[in-house]
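These are the structures, in structure tokens.
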Structure I
Amino acid sequence: MRLGVTKLDELVARAQGGENVRSLARDVGVANSALTRALRERGVVITRTVVDAALTKRLAAEYEGGATMRELEKGSDCRTAR
């Protein structure tokens, strides 16, 4: 991964501000695992998205309404089991 110090500093700030690492990785076109490693090396604590009852209810309704698993994953920053 070759993003440069300035870009990595920006990504660190965004991650510390609460942005999801998967979204950040998509934005800059790098693998999630590579960005996670780079952020951890810079002291960022990576947490998983918590799916609470309200999000579960919303996802279920969208799925029943015809949304695909891919669409649900993309729209909620949750990763589906594969």
Structure II
Amino acid sequence: MTTIPEPGVTITLSRIYEKLTRVEAVAQRVAADVKAIKSAQHDHEERLRELEENRWPWKVLGGLVAVGSLIVGAIALILKS
């Protein structure tokens, strides 16, 4: 009677090492990409903060102009009477 070989796959250590070195190379590229993304995000956040800081004076200036206009209008109304 002949024995039927069991189905299976034989993987050598050299093949495992080859795949592992590929995975390591990909992991290094991913780490470099993540570092670049973090740097870009930090730069983006800095620019947003700068824009937000430069925006508030315009709101204050607009409010002052509105109050000044009310005062001038009230004075003009009082002087007409």
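Computed from the coordinates by the stated procedures, all read-outs in this text should not be read as laboratory data. Since the model is a prediction, treat every value here as computed from it, not as a measurement. Cβ atoms are built from the backbone, for glycine too; each structure is taken alone.
Of the structures labelled I, II, one was used to calculate mean count of other Cβ atoms within 10 Å over residues 28-35, giving 10.0. Name it.
II
To which of I, II does the computed value 12.0 (mean projected area of the Cα convex hull in nm²) belong?
It was calculated from structure II.
Once FRET efficiency 1/(1 + (r/R0)^6) of positions 36 and 68 (r between Cβ atoms, R0 = 25 Å, to 0.05) is calculated for all of I, II, which comes out largest?
I
When helix-only ellipticity at 222 nm (-39500 (n - 2.57) for each DSSP H run of 4 or more, over all residues; to 500) is computed for each of I, II, which one produces -32000?
The structure behind it is II.
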